[in-house]
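Alright, structures below, take your time with them.
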Structure I
Amino acid sequence: MPEFLPFRGIRYALRQGQAPADVGAVAAPPYDVIDDDHRAALESADPRNSVRLILPRDGDDGRDRYQVAAGCLDEWRADGALVVDDPACFYLYEMLFEDESGRFRRTHGVVGALGLPLPGAGPADAGVLPHERTMKTATSDRLSLLRATRANLDPIWVLSLSEGLSKLLVPHHRPLIAYCEDSEGVTHRLFPLTEAESIEAVSEFVGASPVVLADGHHRFETACAYRDERVAAGVDDRGAGRIMAFAAELADDELSVRPIHRLLHGVEAVGVRDALTGPFAVVDAGPNTPDGIASLRRRMRDEGALGLVERSGLALLRPDAEADDEPDVLRDVDSTRFDAHVRPALPGVTVTFRSDAAAVSALVEKGTADAAVLLRPVSVAQIRAAAFAGVRMPEKTTFFSPKPRTGMVFRSLDE
């Protein structure tokens with residue numbers, strides 16, 4: 001079962017009197033969703049924006065970007081811009097937002113230090129269940145950053161299988177210590193959990209059932225690699241044996257799961273509709289317009305189908321064949337159907353990924369992509385079933401939204 005413990009968080013010291021800190025100017029999205037323009041905008045927002053830690057630039061003084069990030073962290077602590085909480089605590093983290101259907105939602109989570117598996121063991125031995133296969137990505141960048149800063153700068157996201165956890169994470173009348181509103185209108189709020197009894201209750205509740213690794217597979221693998229380095233060097237490094245994690249209950253009321261759509265490149269000379277006829281019944285669905293995309297997605301939901309986007313128009317892809325070599329719990333997952341039937345029908349295709357259907361439609365219309373396949377979101381029930389079955393969904397199946405903001409709290413491996 002997972003080990004989940006409090007820690008002494010590092011936070012921006014922006015409080016005026018007893019007012020909570022508005023960290024909007026210094027907070028940032030997760031590093032892997034920031035493009036070059038957004039990175040520059042975040043750097044301009046404040047000289048201490050946390051993007052300078054998670055996506056640092058090489059220094060003019062000859063220091064590489066990892067040394068620059070470590071230097072910023074040390075400098076900001078030395079001049080009081082960052083402070084260390086004492087004693088160790090959990091951090092209740094609340095996100096208030098509207099989902100894609102316009103419904104008001106609230107996600108309750110808790111940030112703590114999650115134990116890593118022992119060297120040579122797999123994630124499941126530490127009570128952590130990866131829920132997706134991961135794409136092969138170089139981990140050297142995040143590993144170099146972790147070596148230099150010795151800090152977890154943004155939390156991974158895990159989903160607890162312990163029913164009822166959410167009730168423990170409602171902040172009630174606790175003091176609000178930090179908040180911000182991001183560019184998508186999501187309000188992020190942070191509250192300390194300091195009482196010994198409450199800390200013990202949360203630790204035991206999260207530790208009572210396995211957790212599903214929802215977001216941060218590569219950072220989890222990087223943390224394990226760094227821990228292994230320390231063990232191999234004969235260093236007793238307790239801080240490296242854990243990683244900062246945002247834990248929320250795997251429950252419909254707590255999660256908003258969006259699909260990740262597939263952009264197709266290299267098929268401009270291929271009749272995509274003809275190629276997909278056979279594994280799918282291809283049904284024309286009108287022009288590629290915003291209203292057309294909205295209508296197509298409704299039909300996808302109602303008819304259990306995928307969607308095809310081309311400059312010439314839209315189509316509904318009704319499955320005529322199942323992925324027989326996949327476990328039962330994955331057969332109605334659209335990413336499974338895509339891998340089983342779309343990829344083989346389009347040899348040589350290159351696939352990229354976007355979670356915003358409107359953006360996908362626009363990219364196809366501009367010719368940035370030759371076509372796209374829209375997927376339906378997986379349900380919480382499907383995620384839970386796959387977790388208990390011990391199987392992984394295809395890579396890029398789920399987009400959990402919104403995501404915790406970088407800069408609400410950091411974790412030093414040395415505290």
Structure II
Amino acid sequence: MGSVLTTVQKPAGSGSVALPLHVRPGDADTVAGFEAFYNMDYPAALAHFERAYRARPADPFTVNHLLEAVLFAELHREGKLDAQLYLSNAFVHLQSSAPPAPVRQRIAELLAKAFRLEAARLSANPRDADALYARSVTRGLQATYQALVERAWFAALRSGLHAYSDARHVLELQPAYSDALLIVGIYNYVVGSLPWPVRAAAFLATIHGSKAHGLEMIRQAMEGGGEASVDARTTLALFLAREHRYQEALALAHWLYTHFPGNFLYGLAEADLLKAAGQDTQAESAYRHLIELGLQGRFPNQRAELAAFNLGHLYRAQHRWHEAAAAYDTVSRFPSPDPQVVARAILAAGEMYDLVGDRTTALARYRAVAASGTDRTLAEQARRYLKRPYRHDDAPQPE
């Protein structure tokens with residue numbers, strides 16, 4: 001089992017920091033692949049993990065690394081990595097389009113290859129903790145694909161339960177195997193969050209869930225310094241935010257963005273958590289910093305326009321209508337912004353112009369949304385406001 005101590009760069013002017021991340025195998029491509037992956041440079045991550053896989057095709061860890069990169073690159077393309085989706089249950093309502101055929105085929109091939117390798121090792125030694133852990137990861141990735149891409153919720157539940165069972169077995173064999181704590185901790189937290197009737201309906205009654213115990217296990221996985229430690233920190237920040245423990249979540253998000261400054265979503269999570277914690281001045285500064293970097297092209301293909309969109313929400317909640325309109329108008333200035341976000345921002349800008357009495361500019365925004373064809377619901381709203389001005393009490397304030 002190999003391990004390395006790798007160094008990643010902090011934001012400009014702040015030097016560098018040693019990041020202990022024990023990866024398997026400990027070759028240069030795997031190390032570089034993880035650094036690229038957590039900085040959301042998926043093309044580079046795929047290239048590095050592909051080379052590591054070709055060098056060690058019989059190692060289930062190299063297969064899982066490549067599988068995760070292929071899957072998360074697809075989830076990113078679909079806009080399904082924004083933490084805001086998972087702070088509530090909004091992800092359940094996400095629309096999904098079929099991935100390109102080569103992506104579907106690649107995921108299927110890698111899943112099959114990983115399962116074959118893991119089965120062979122477990123057939124030879126059923127107490128092989130590394131093989132059991134590798135299979136739990138494969139099953140977890142399969143569950144993620146089934147849930148977020150295929151929308152096959154029951155299949156995802158079955159895969160997830162198998163991943164949980166494998167990870168628990170690992171901990172029975174090796175209680176100090178910190179990476180396995182992440183999957184078990186996630187299931188403890190999630191099941192502990194559900195009322196008993198829901199647990200029974202979802203066949204989860206046999207899992208003794210506890211939110212507090214789940215959070216502690218995830219924290220231990222984070223502190224273990226293994227391959228899952230960054231994922232554990234990300235998950236812990238998300239769950240703490242769901243619990244409204246914003247200061248704790250904020251410290252984790254700050255660590256993540258400091259260590260992986262190429263990851264826009266880590267930066268956005270920090271800004272959003274500052275807003276949620278009531279630190280509006282700091283949130284405004286964080287959003288503006290992300291906007292500046294995004295307009296400079298520092299976050300290619302990472303939906304950096306969300307920083308401007310969320311800054312508009314911040315100003316809107318403060319009744320700073322002019323500034324909110326300007327922030328919403330900034331969304332369309334980003335390189336290759338998401339059309340759905342652009343349409344929502346243009347409509348919101350029109351609403352702000354109506355509130356400050358600039359009906360001419362508001363009408364121009366509404367006409368643009370009505371003619372865009374991006375979203376039928378947004379177009380209907382825009383046509384309604386073409387007939388009469390938007391009023392502050394027409395809709396709930398953005399969260």
Structure III
Amino acid sequence: MRRGELESRVLILVTLALVAFGIVCVYSATSAPAAVGGGNPNSSAERQVMWVLLGIVLMVVAMRFDFRRLRALAPGLVLVSLALLLAVLVVGPAQNGARRWIPLGPAAFQPSELAKLALAVWAAAYLSRRPPPRSLKQLARPVGLLTGVYVVLLLAEPDLGTTIVIVLMLAAMLLVAGTPARVLGLAGVMVLAATALLIWVEPYQRIRLLTFFHPWRDPQGAGFQTVQAQIGMGSGGILGDGLGNGIAKLFYLPEASTDMIYANIGEELGLIGATCVILAYAIFAWAGLRVALASRDPFGKRLAVGLTMLVCGQAAVNMAAVMGLAPLTGIPLPFLSYGGSSLVVLLAAVGILLNIAGRGNAETASVRDRGRRNSRARAAGTRGGGGADEARRVRDVRRVAGSSRDAARS
């Protein structure tokens with residue numbers, strides 16, 4: 001089997017399995033409430049299928065698009081995503097106290113989903129052509145500054161969940177690029193301190209944090225969503241109540257088809273079903289990191305790690321919040337939650353990951369990866385003149401060899 005083929009097959013199978021299972025879960029979580037309310041029980045599932053088809057088309061396109069060309073598109077992606085994050089604060093309608101969506105006719109687009117992908121591509125491009133940051137000052141410019149701009153715009157929506165996912169994604173990419181653990185640790189302490197300050201200053205986030213520690217203190221108020229999620233997860237037992245037989249989704253569990261869909265899975269499929277979902281993301285992480293390890297292109301290596309963390313990090317944050325292990329953040333469960341923006345962008349990200357698996361092992365120009373300080377091949381044309389230096393050394397060797405032959409003949 002060709003190198004990278006196993007990982008590609010695993011990624012495709014796990015992704016499609018999660019997407020198909022997500023359609024079933026969305027139908028299970030939305031059909032009964034819609035029928036009780038006199039609506040169409042199939043409407044949400046039908047819209048989810050349309051988003052799935054669009055996402056699969058983009059995934060196939062990304063599979064055939066050379067990921068190395070994304071390096072040149074990185075600045076443009078960043079500018080577009082920043083413009084959309086600014087636009088949503090102006091034209092986005094307020095829903096549940098937040099402005100996160102730009103209306104597009106019957107649908108809506110969430111710019112924060114594109115922002116995560118754009119930042120991953122830009123960070124991979126930047127870290128692949130420069131040495132890793134060795135101090136907080138080097139980390140701050142420009143990675144820290146650009147990330148800070150994204151964080152400010154996201155917190156203005158507010159969207160704490162996406163902010164956490166972005167920080168986790170960048171931390172993984174910086175670690176793979178060779179950033180010392182000491183620098184990452186200091187940066188992490190600063191991020192935690194800033195996050196704690198922002199949470200304490202913002203009353204809405206402060207209530208969420210305090211509710212996380214004592215959700216049962218106000219089970220009918222601030223702790224209602226957390227309490228209902230725990231009741232739903234616990235009532236499923238080992239085998240669950242059966243697919244479609246859950247009752248928490250019937251006006252007890254808020255956002256049962258989006259942020260809290262994992263609680264509905266736990267109630268209807270029990271511990272076994274909830275564990276299988278965790279195992280699916282673990283297999284995805286294994287395959288994605290294998291792609292990163294096998295990639296000979298520094299840009300592909302860093303991008304593969306970022307995209308893998310984008311999926312699995314978001315899944316971990318969502319499931320931890322549902323199980324009461326972390327504060328509620330309001331981010332969907334990848335491939336399973338209802339919604340188009342997250343699903344389409346993540347399927348496109350999987351397509352890029354599959355492209356890295358197929359092309360990342362190709363022979364490239366012998367340019368040292370300064371980030372990891374090894375001799376693995378680096379893509380031709382990267383900054384630093386490595387290709388020109390190598391060609392010069394080859395010419396010098398040939399010139400010396402020719403002089404030696406001439407001397408021997410004379």
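We did not get these values from a lab; they are worked out from the coordinates using the rules stated. These numbers were taken from a predicted model, which means no experiment stands behind them. Cβ atoms are built from the backbone, for glycine too; each structure is taken alone.
Structures I, II, III were shown, and distance in nm of label points 7 Å out along Cα→Cβ at positions 119 and 295 at 5.6 was computed from II. Set I, II, III, criterion FRET efficiency 1/(1 + (r/R0)^6) of positions 23 and 231 (r between Cβ atoms, R0 = 25 Å, to 0.05): the highest-scoring structure is II.
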